[in-house]
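Every number here is computed from the coordinates shown, using simple stated rules; none is lab data. Just so it is clear, the model here is predicted, and its values are computed rather than measured. Cβ atoms are built from the backbone, for glycine too; each structure is taken alone.
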Structure I
Amino acid sequence: MLEIVHFILGPVKTNCYLIADPETGEAVVIDPGWDGKSVVLEAKRRGWRIGSIWLTHAHFDHLGGAADVADQTDPPPPVALHPDDYPLWRAQGGAPQFGVRIDPGPEPTIDLQPGQILRVGENVLEVRHAPGHTRGHVVFYCASAGVCFCGDVIFEGGIGRTDLPGGDYQALINSIRTQILTLPPETRLLPGHGPETTVEVEARTNPFLT
């Protein structure tokens, strides 16, 4: 069983997900965008152990709380990121462009690759490379739970922006068609911003895809 706790964090209301296997207490933080202390406190309240931080991509609003998570966790959890987004991570996720300074937290040490299998207790998640919003954007798909943590690839009725460095509109549309719309229609899409949706709803109604 995969348990999911949803947080809305930071100045641009980024969705952060604390996921865990409640049977083993093993947990992972996906996209700690801000205020990582609140995520750690919730994990401790539930008796969960945060074993790693997974980043869908390296924009500052998705990793701005990673330092807090690391500082509040013993031992500090390793960070997972696709190598194509390492340059963006080293540039503070583009934060200076918006007049913001952040501590990006621990340097990533887990290189995410297409088709890679990650585990949270007994739960298996597949890494899918979905560039376009950034070069190294990935999504995390858990078939047994019927859920995809899709970052800023696709939103309810929208898609990720492509006007920032590393953005590519055609690459993003291709990623949506090959990595998102190929999932079972009932799959829940948990995006980086805004409400959740499903593959079926977006395939049918998303104006960027019809």
Structure II
Amino acid sequence: MIEFTTVSAYCEDSVTEKRSEFIAQLFPVKTAEDALAAVDSIKTKHHKARHNVWAYRIREGALSRYSDDGEPQGTGGIPVLSVLEKAGITDVCCVVTRYFGGVLLGASGLTRAYSAAAALAVQNAVKICFSEAYRIRYEIDYANYGKVSYLLPEFAVKDAGSDFGERITLLFDLKTALLPELESRLTEAFNGKPALEILETHFVSFP
């Protein structure tokens, strides 16, 4: 089963290291353009900050990029990106803003502070998991609806807008890996292969 985890909404947290403040800001993004727009928005918001280090991971195309934004090479962007990778989240951009406190931290201190800020934001962010799913249409008679309505909850389907007209047209999302089992159960229930129509394959967050 293909799944991925991202953050559901903007989140920020901060840490202080020897009077320097490191503010980590997480954004859910879909594209590199979204990520760079988020970076630009933070640079505008925190234009007085000395550095706005960033990193992002995009699922489509398996993209990952980072920037030290003037910090010594390898002390900012890579540590932030490493936090995102270890957390297993994607479609996310993290910008860590540093307000200098007057005390030099050295390479190890910077790496530790940028990592800590990013890790705290990731830890406190609300995560959301998306699974590859089929959007399915299934037409049935009212006489058979009882069996189907009893069975579908076992497969944690997500209703996508069903229609109760002369016949019932069910529209729902189902994790792709569960389709063979659902077809088998419906075949067993009605002594015949069900006419499940797959409309599309997409990613869905299930309850």
Parent structure of the calculated result 20, 12, 7, given that semi-axes √(5λ) of the Cα gyration tensor in Å, for residues 153-192 alone is the read-out and I, II the choices: I
Structures I, II, by distance in nm of label points 7 Å out along Cα→Cβ at positions 25 and 169: label with the highest value: I
Computed -10000 for helix-only ellipticity at 222 nm (-39500 (n - 2.57) for each DSSP H run of 4 or more, over all residues; to 500) - originating structure among I, II: II
Origin of the value -0.68, -1.08, where log10 I(q)/I(0) by the Debye sum over Cα atoms at q = 0.12, 0.18 Å⁻¹ was derived from one of I, II: II
Source structure (of I, II) for relative contact order in percent (Cα under 8 Å, 6 or more apart), computed value 24: II
Origin of the derived value 2.2 (distance in nm of label points 7 Å out along Cα→Cβ at positions 89 and 113; candidates I, II): II
